[in-house]
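Laboratory data are not the source of any read-out in this text; all were calculated from the coordinates shown. These numbers come from a predicted model, not from an experiment. Cβ atoms are built from the backbone, for glycine too; each structure is taken alone.
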Structure I
Amino acid sequence: MPTLDPVDVGEHVCWIVDPAQGYMAATSTFLADGELFGDKVVIVGSLREPSPSVSPPRDAVVVDPRLIRGTGPTLDMGSMLGLVRREADRAGRQGYRALRVLAVMDQLVPPDAGADMLIDHELRMDEFVADRAAIMVCAYGRDRFGAATLDHVACVHPNELGSRWTGPSFRMFNSGPGSWSVCGVVDADGAAAFSAALTAAAVLSPALRLRFDELELMDAAGMRALAEVAARAPVRSITVEGANPTVRSCWEMLGYGSYEAPVELTP
């Protein structure tokens, strides 16, 4: 995704902001489209760079990050999810087409927040966007977050703006109630991020469904991550749908077909 211009209802975007580009270059059209299409605009955090050419729409809701994060070290991203849910409900009653959210994550995430915590938050936001008339753009400053964190966070967004470092080459995103699509390649480089994403998704749904229709490859490390999460997570079952013959054969060859973890692979 080269710009935010084509972002539409139902999309959840990870925007990795380059310090040289800044927020202004990609923000103006995204905000202006809120008024153009009749969306309610919510900005969580400031745009950091005051500019007369970029200002929030007249009816935009601008949220002080301290209302979300508080003043202590604890990251309470559940408050952010609660806020956007309430604004989505209001937007529907007020006659808006959708809720259009820009979250400046630089101002929301404390320095000690780990990638696993952010993955959990982003999957919850993705589930929200898939279920409501909403657009969600999560902006992460490249100079604020490390390469590994950005790679892990980008994996749990269906769309991405801004090139990232070479890292995990899969994506996992919501595809319906209790269902998550996994596409790309899950290998040793992405096994840790995949494990964190599965763990977070298992908390959201005790009967978890994974769609592998667009999965190109899963190596032994990815399969081990799936089996280990299934064994330890609070989940009754994990059903993998759309697994290709190679994935199913390797799963059996590695002995996971008779493993105690409640995982079932289907064509």
Structure II
Amino acid sequence: MKDFFMGESSPGMIDWTTMPTYNTIMSIAAGAGLVALVLFARDLLRHHTEGPVSTDGWALTFGSLGVILTLTGLHMSFTWPLAAGGFAFDNIIFGETSLGFGVLMSALAIFLAKRGDRIVASPAPLAEVARAARPLGIFIAGLGLALLAIMVAGIVYQLFAAPPQEPISGAFADWPLVEAIFMSLLFGLVGLGAVLAPLAIRSFARVSPSHGAVTTLAVPTIAKVVGALWFVAGIVFILFGAMNFYTHIGLIVNTM
């Protein structure tokens, strides 16, 4: 992050006892959650052609990811700033968005744990889930707008740039706009998908159980767009978070 060195008396050195950061695991959990949502919807669509969906398995998946994001997001949201060296904007960008996503995934996990049998027994299981999720569309769209706002702020204020002491990402320290654009567009992809998600949910919720199972051929275009946006962004978040386990360790070693 570009402000890791704010307030430091010795340039290039950081007191890591006052600079906690864990957006590494948050990035992987958020990316895995996005990918999991797409794969879960696909499983529900193919429920009648490829075998029953394991709602218990998906409940465990969303519950595990939800706990990680809820706890880390809650702590980051309540601790201002999380790190004494500055960059309180991270509390908003990573903390609040992770908290919102974590609570949504936790709620989905509880719903699947309680209603799994009913969902699997439905002739249109995705429609069953979509009807329950429709009221959440308001909050999902709101989070999407927030992510789009983060995208704009990231480019305007050139956030997300790594210091030169950080491996790999630090190579672009002299061009802060490079990582600012990369990360901002990544947030923008997720945000656009979230803004469109209520429309996709509504289209699936309208399917009548009497019409039988929804097939992959019946997937609305809007749902395909949301799925593509979240799947691509999720994979990138996973890879970027995994890479940051190396780059952040390297930054700590280089600035101790």
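Brief remarks on what is shown
- Which of I, II yields 3.1 [distance in nm of label points 7 Å out along Cα→Cβ at positions 61 and 229, calculated]: I
- Parent structure of the calculated result 13.6, 40, given that Rg and Dmax of the Cα atoms in Å, for residues 13-108 alone is the read-out and I, II the choices: I
- FRET efficiency 1/(1 + (r/R0)^6) of positions 21 and 237 (r between Cβ atoms, R0 = 41 Å, to 0.05) derived as 1.00 - corresponding label from I, II: II
- Structure from which -11500 was derived, helix-only ellipticity at 222 nm (-39500 (n - 2.57) for each DSSP H run of 4 or more, over all residues; to 500), options I, II: I
- Value 0.50, calculated as FRET efficiency 1/(1 + (r/R0)^6) of positions 133 and 149 (r between Cβ atoms, R0 = 30 Å, to 0.05), assigned to which of I, II: I
- Structure from which 19.9, 70 was derived, Rg and Dmax of the Cα atoms in Å, options I, II: II
- Top of I, II by relative contact order in percent (Cα under 8 Å, 6 or more apart), largest first: II
- Winner on distance in nm of label points 7 Å out along Cα→Cβ at positions 117 and 181 once structures I, II are ranked, highest first: II
- At a computed 15.0 (mean count of other Cβ atoms within 10 Å over residues 141-148), which of I, II: I
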